[in-house]
Structure 1
Amino acid sequence: MILGFPLIIPMVLISDKRRRTVLQRLGIARLPRELTRKRPDTSEKKRVWIHALSVGEVLSSIPLVKGLKMYSNTREIVFSASTKTGFDIAKQYLTDTVHSIFYFPYDLTFSVKHIVQRIDPAIVVIVETDIWPNFLFEMKKRQVPVILVNARLSKKSFFGYKRLGLFAKQVFLKFFHICAQALEDAGRFQELGVPFDRITITGNVKFDVTHQIQSSEETDRLRQSMHIQNARKVFLAGSTHPGEESMLLDAFSRIKHHEGDLLLIVAPRNPERAGSVSRMFNSAGYSVGLMKELKKISSGKRLDVIVIDTIGLLKKLYAIADIAFIGGSLVNCGGHNPLEPAAFSKPIIFGHDMSDFKDISKMLLDAGGAVRVKDAKDLYKTLVSLMENDQRALEMGKNASGVLTANKGAVEKTIKVIKPYL
């Protein structure tokens, strides 16, 4: 790791987002003041450290963090993320729940030792992914239990770890316990050498994500702030990736001839792409507005497309959508969380690749809460069908919400596994 790190330094420095995090992740920049103050040196006062990689993992960790806070309110809970966007989302949603939020260290021995010494945790809970050997070995040396929760192991990742042989086994054996999402995941962890008694199938905590469902007044205010008339139909494409916006443009252009009043809201997975996405639709002749600039636009102006250039807003936007599309699925990116629109009882559309949410997408399809499309033409046909048949759209939304409700409970099961280590 030490020999290889200088090779990736240029890549880190090129990225503005990574450049802002590098000093704290190296252990050079000071941690937040509340983490460095002197505390009583007793095991009862040691902290609970929860870590999530990026935006998706941070969002899915929210109910778990709140649940642990209620159970163990005598301990300080601290939270780390690896990416700037994950850090920003944690600041937005967890500031009032946790004691401090900071960046996870790079997996270099000196960085890990420096930050771990200052956090001095009683237990570490890692959500889903971000498995680093030096960190795990340091925790083992300090006899700090590390628990991997909401864990899943795709076929691709499984074969990748299996190629590492004994090294991968030694890494996974450093976890005191693994809370797997499904039986298939549990079986793969066992094949990698994790003993059966260290694995519990707890389900997917994403089903327990509590969305603050807006009141009708709040939803109306959101629509008004975006200059959307109440009678106007809204198609929301969330977390889109390069290559998908062109397909959305194709489908949208077809549907505008059929249903001229449809409003398209596009939320790129990376908000920094909002400008280029906006220009693409603008070049096609559509009236486009960026979310941050809507206040400057006259409320009487009728936009065809709104492009979201901020993070943390997507969940709220599903409340005003009539139909939702899940990005990362019409290109080979594994898709994104379809439970966010399901929480608002919205009919869901996604493409061929939902491999990152394989089980959830199958449940939604089987329950009649989602439709899978293969290309822009297929997307257009599905949109027309849902727009012309309000009853079908309503039933799909109810079916999607039903899947979410029927599979809750993973947080409670996960906390039950963590309790003995607190």
Structure 2
Amino acid sequence: MEPLVIGVLAAVLVIILLATGMPVAFGLGLVSIIFLVAFEGLDSLTVVAETFFAGIGEFSLVSIPMFIVMGAAVASSPAGKDLFEALDRWLTRVPGGLIISNIGACSVFAALSGSSPATCAAIGKMGIPEMQKRGYPDGLATGSIAAGGTLGILIPPSVTMIVYGISTETSIGRLFLAGVFPGLLLTGLFMAWSLYFAWKNGFDFRQKIGAFSWRQKFEILPRVLPFLAIIIGILFVLYGGVATPSEAAGVGALFCLVLVAVIYKIIQPKKIWEILSSSTRESVMILMIIGASALFAYTLSSLFVTQSVAEYIAALDVNRWVLMFMINVFLLVAGFFLPPVAVIVMTAPILLPIIINAGFDPYWFAVILTINMEIGLITPPVGLNLYVINGIAPEISLPTILKGALPFMLCMVVGIIILCVFPEIATWLPNEVMGNR
């Protein structure tokens, strides 16, 4: 059987298994074992355990559970509520300040937690009712939170960037820096669309719920600024050569646990256990996906599927931007059905040599890939953020949430186009801080 046919069959079987509700790691692992046995015999099973363990044996992966602990500690506290309130108090006199507060709080909290669902839940619980109270359309209120939550996988520190760096053997520090300005670009596009939509639908930005005194503005800052300092501190030690990503993540997790204990008095053993247990569950899930994806990638490689796909794409006599368009469509479709970590682990090692041969920067491509994964988080059939928003605002129908999120998906497409025209948005900061590659 032709390798490309084998690859198509494997992809179809994975999609069918995942459609049944089977966990991603189990689906990938099962398909890998089936195809290894079918085409290479039972003796091929001797490499399964070794390959799976090799996929999660990288020391750099230690940073993933540490960043997850950091995010779980923040998500379990009222930090999201305080962050939203702080921005709302300081921007109350700015036209459309509540929209800016919501998306700004999403971008900062997403950087702290690294989790899109946690960001949607934490900011949405405060932001959506407040926007409804002040007369903003339901679609805009929910769509802005759903889209703002996706910023966590782009703005550093980002777990998906760590996975990309390990999968492609690229610098995690450079990847973090590459995501800074594109993250700010998307944040700006989200804010611009939200303000335009509200203005177009006749919302009166002059409406006021009441002004805040300077005392009210300053009293909340001590509960917010320490968490912002952690983000700045992590980036500083990474790029100052003080610590590796794993070390920085460990210290950041410890500081977040200390801060939620000191500021919010979360010191009860039960609550600490909930933070650690939820972090363990999420970490195991991600590492299982990484291990199963490594096994799946090994299976495709041993059956010459990966090589055949690479040769087929390389043999296409098309303009490199047409090639990039095709890759974007592929990533977009993959993001509709699979979580970002699975897509990155399975596709990045295959696509990276093709991208480099076509003359594209691998760190720029990491940003493009990540934005495609962001689109998948607010697009059916998976669209995890949509269901999280529906869970915290059940009175708003899922079609309304989806309709409100679609314009933000188009904002991300516009962001990709801008990055294609001006790739320096992603590449300038890493080159400036860490020197040219």
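All of the numbers you see were taken from the coordinates with simple rules; none came from a lab. These figures come from a predicted structure and were not determined experimentally. Cβ atoms are built from the backbone, for glycine too; each structure is taken alone.
Comparison across structures 1, 2 (criterion: distance in nm of label points 7 Å out along Cα→Cβ at positions 51 and 323) gives the highest value for 1.
Thinking of 1, 2, which structure, once distance in nm of label points 7 Å out along Cα→Cβ at positions 379 and 411 is computed, gives back 3.3? Label of the originating structure: 1.
To test your reading of the models, identify which of 1, 2 gives -13000 for helix-only ellipticity at 222 nm (-39500 (n - 2.57) for each DSSP H run of 4 or more, over all residues; to 500) when calculated. Here the read-out was taken from 1. Structures 1, 2 were shown, and Rg and Dmax of the Cα atoms in Å at 22.6, 70 was computed from 1. Could you figure out which one of 1, 2 the value 27 for relative contact order in percent (Cα under 8 Å, 6 or more apart) was computed from? Traced to structure 2. Cα Rg over 2.2 N^0.38 Å, for residues 171-298 alone computed as 1.59: which structure among 1, 2? Attributed to the structure labelled 1.
Given 8.5 as the derived value for mean projected area of the Cα convex hull in nm², for residues 139-234 alone, which of the supplied structures 1, 2 does it correspond to? That value comes from structure 2. Supply the structure label, taken from 1, 2, corresponding to mean count of other Cβ atoms within 10 Å over residues 131-138 with the calculated value 16.9. Of the structures listed, the value fits 2. Quick check: 108 is what I get for volume of the Cα convex hull per residue in Å³, for residues 59-226 alone, calculated from one of 1, 2. Which structure matches? Working through the options, I get structure 2.
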